[in-house]
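> Next come the structures, one after another.
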Structure I
Amino acid sequence: MKKQSVIVILIFSAISITAYQNCSNTAFQAEMNFKASSTDVTGASVPVCRMTSADELKPKLRYSWDYALDVMPTYKQVMASPVVGDLDGDKIPEIGFVSYENTAYSSKGVLRILNGKDGSSKFSISADNLMPYASTTPLFVDIDGDGKAEIIYIHYLGQKVIALNSDGSLRWELPLDFTGMSITSMNDCRGGFAAADLDGDGKAEIIAGSWVLSEDATKKGYIKTRLAEQTNGCYTYAASLKTQSNSDLQIIGTTGVMDKNGNYLWKYQKAGMPATADLLPDVPGVEVVVTGSGFFSIYNGLTGEVIAMKELSEHSDLICRYDAAGKGVVGGGQATIGDFDGDPKTLEIAVATGKSLTIFNAKGEKIAGSVTQDCSSLVTGLTSFDFNGDGKPEIIYADEQYVRIYEMDGSNNLKVIWSEINPSGTLREYPVVADVDGDGSSELLVVSNNMWASTLYTTQAEKDQAALITGIRVFGPTVKDSWMPTRSVWNQHAYFVNNVNDNLTATSSNFINGFTANAFKRNTQKGMFQASCVK
């Protein structure tokens, strides 16, 4: 027997204990929706539980970055995901991203740090010796645990790593050593660096492409390890592929999985962008999903055994074009993983394949899709979030034309429930969901660039509107607090909830991911249980 009830869930975390209610169990398109409310264990108030209409859940623009008032205002295009976190410990999160000029997305960028509360500029880094690569995502992490986070990124020439203090002052510069390597530059760093406490000593290491970096007692960076994988990109991160407490972290690369010392444990049969989640609870360990080069693969994370491998061109509706050999070309950006169909016994994998936002099951079978336009880069990412608290996350994706929110129905139909013009030439960027102002409520961050807006749309009205959109925009619900609460953290390109603490220190074991909603590139309240609704 089903009944409508309000449930109070305690969120246990290494950092804090929070209590809140959630009685939402309605799709965006439904007529009525309950919303959560209570007080947390500190006595702080959270919104009153009341009926909320579906219209009140719809995204509404909160603010956009005013590049005209910032330094170097011609550097206004953005084609890399932002990050969010409280850099200076003042309880107001900052937003970090990189912007570039005109169409120079492989050249110089300007690092921008905004006040998350109102979008005003806190500082920009535009000195030539410190300018980031134009289409990279910076990393926020508290390296030494002093309560203030650092900002770490690749210089635009791809030869050195730069670390800044929370106020934008230089902390250190570290030249990279390419001696004996097959690469001579990190000139494809269109993802971003990742942080992890690989040694379990309370200090973060930085995974920067083919290297693991650390910091000494004098707060100077140094190269700790060179990985077996050699890459000019920066898409590698750390995760525990075991589901036991205190398990060592592994390094998840684009060609295989390595131990914390950088040695291969096993290699992929097809290289690509990795994502990790416990797709098969009855099988020991966490699975690795790899997308790219026209293939979709699932591996056993502990053994490297192939669970599924699909050549995506077997689906004719996914083919963007044909190469010189007559082979169908299909894209594959980094996946987001979650329970998209509402069946808690299964997880689904969402991938932007260029011509479609495509959903796969844990067997690698295509189960749903929706037409998109991104046959240019073929590598855009995406994210997911349970906005309305019904236990089934929505998927957020931005192609060349629009940012859209999708929801799967009970028949595995993928429906667009909201869309907004959002031009982009597209690379590896994706939207982000985080609490950007520290009030406990979630917001949606979307980047854009209008350098080719006139070629992306068919109607003049859309072209005219798109020509006015560039930079970064922050959306919230039409009525404040109508979306589920979330963290004030999204600190790196390869983000998942348990790779970073709320204070931006890195974790040394993230096995707890198996007890949460089991998601990759999806934000949620950090803890052992996710808010859900009983109906």
Structure II
Amino acid sequence: MAPHPRTPRAPPTTRFAQRRRTGHIDLASIDWKQVVAHESHNVANWLSFLSSNTPSRRVAYTLIITLVEDLLFLKNTASWPVYMRTGLPCVVLDIICSGNVFLHSGESFDQTKAYMETTFSLLGRCIMNLLDSGHDPLAMECGREVLVRAEEFYQVVWDNRNRISTIPPESQDMNYNNTSNFRSIAPLSGCVISMVTLYTLHHQRPPPLSMCAGKFLLYCWTYSPKFGTCSFALEHLYIIFSSDDANVSAFTADMLLSHRRFGEHLAVRLSDILRSQAVLNLAAYRVFSLMKTLLSSRLGIAPLADIIARNADHELVTSLLLGCQRQLCSSDGSISRHIVVLTSQILALLLSAGGESHAVKRQILQFAWLYNLTAILCHATVFSIEDSSMEMLHHTLELVRGMGSLISRPGSPVADWKEYLESPMYNNTARIWHEFMLKLRSLPAEGPVQVKMKAHALQVWRLHGLACGMKEDVDIFNSRGPSEPNVDTRYWKIPKRCSWNACPCSVTVAFHSVRVCRGCFRVLYCGKMCQEKDWEAGHKLLCKPSP
């Protein structure tokens, strides 16, 4: 590939322009479609010249639009190798790194914004073409030239993050903003993601957190009004975190300083995503992993826990419990296991956050019964023992003790014992506790550590059962049996909870949408998995259309 051309002092020659009386080319008369189609060897020089002259920016904008259309629709596939040889991707990158695309230069805000967005779209298209070219020698050489400017590019984009509108603090709607904000974010985030992919292809690892790529991706993820954009950003952010965990603490501290309310806005976005029904399996795992990673950092745990404690209205703790409960009945088994572990680790981190831990614990226990924390802690106990994680078991059992104290302490929600025994709080615990104790007793323990952990867990859970009014092997509820069709044939009047007895949502009212059984129209399920499990348990034999 030829070295990146210097900015020409005079406009290149072309056959597709009119000349003034002075003999100079009339830039406004140039037919850029003809130039792109028949003089592709000169396109990089033209773009470099026009973008370096402020009065010519409007003409440059027209050329950029023509190039985007040419590359996007591949009207002239033969021109792409020419663009690589003449260094067009590097020219576009240099235009962005110069910062000129962000300056008004006497133009209106809308004109500047359109110029910026279109330039980023062109760069994104160039990088995608490099990636699509695979290991072609010319593409690899051009890619190396592009990556020489990668760190500078990330820094410039990060320094101009104010182009992205921030979430209003009172909004918790994932689509809070109009499409104009999405049009601003999409080209920028798309370029950063493509550049990260190109960097990974050449270096066999993603860019380190010391570069600003990760910062911009987290910023985009926090403020993007479109789920697809933030999903792609999180996917690449997860890869970056996984390869550079040593620098997460400094990264988190920098992010919390990037905007005076960034931490609060991040909590809002996490809360929204955790509650989203569209986030399942691997996408959900990445969200929980992100939260755990940020809280694990030495410089991040205290300020983030403080934000959660001071902004209970954002209900991030509640969303964490709801999200974990949702994954237990909707995600694949191996992924839901990892999510339970991550949830327990997040709760443990919040409870170890110094002075704010008491406020966080109050939030956790306040919603423990309503959002079935019991089921989550049962799973967490088993996984802790199987993984021989003493720390995870310790924090899990601390929450179990905390739930038990809600029953017995003065002023607790249970004012009347008889009323309590008929309450959803009791029914919820009873449906889970008996079966869990059977499972815990039969759980094989390998080695003295697991034997000790199992004995300790049995002791704490037995005390919890006594505090909640239950004894082992007495009044056992079999949650593995099939669901009984509801007596009310009008399915829209059936209580909105899952009919599969073993589902965490079988007692509490589901916060997510449910589906009706199309066989009898008299039971509801969280989703396909719950319906399949209930049919395996025997509902298929009871499933008959209403008379």
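A short reminder: the numbers here are calculations on the coordinates, not readings from a lab. Since we're looking at a predicted model, the values are computed, not measured. Cβ atoms are built from the backbone, for glycine too; each structure is taken alone.
> Can you tell which of I, II yields 3.3 when distance in nm of label points 7 Å out along Cα→Cβ at positions 71 and 335 is derived from it?
Derived from II, not from the others.
> Identify which of structures I, II gives the largest calculated value of distance in nm of label points 7 Å out along Cα→Cβ at positions 87 and 471.
Comparing I, II, the top value of distance in nm of label points 7 Å out along Cα→Cβ at positions 87 and 471 belongs to II.
> Also, quick follow-up: A value of 1.06 was computed for Cα Rg over 2.2 N^0.38 Å, for residues 239-494 alone; which of I, II is the source structure? Before the final figure, lay out each step's value.
Values: I: 1.02; II: 1.06.
This value belongs to structure II.
> Thinking of I, II, which structure, once helix-only ellipticity at 222 nm (-39500 (n - 2.57) for each DSSP H run of 4 or more, over all residues; to 500) is computed, gives back -19000? If you can, show how the numbers build up before the last one.
Values: I: -500; II: -19000.
The structure behind it is II.
> If mean count of other Cβ atoms within 10 Å over residues 63-70 comes out at 16.5 when worked out from the coordinates, which of I, II was used?
I
> Next up: 19, 41, 26, 12, 2, 0 is what came out when P(r) over Cα pairs in 20 Å bins from 0, in percent was calculated for one structure; which of I, II is it?
Checking each candidate, the match is II.
> Relative contact order in percent (Cα under 8 Å, 6 or more apart) computed as 17: which structure among I, II?
The structure behind it is I.
> Among the shown structures I, II, from which was the value 1.00 of Rg/Rh (Cα atoms, Kirkwood Rh), for residues 103-190 alone calculated?
I
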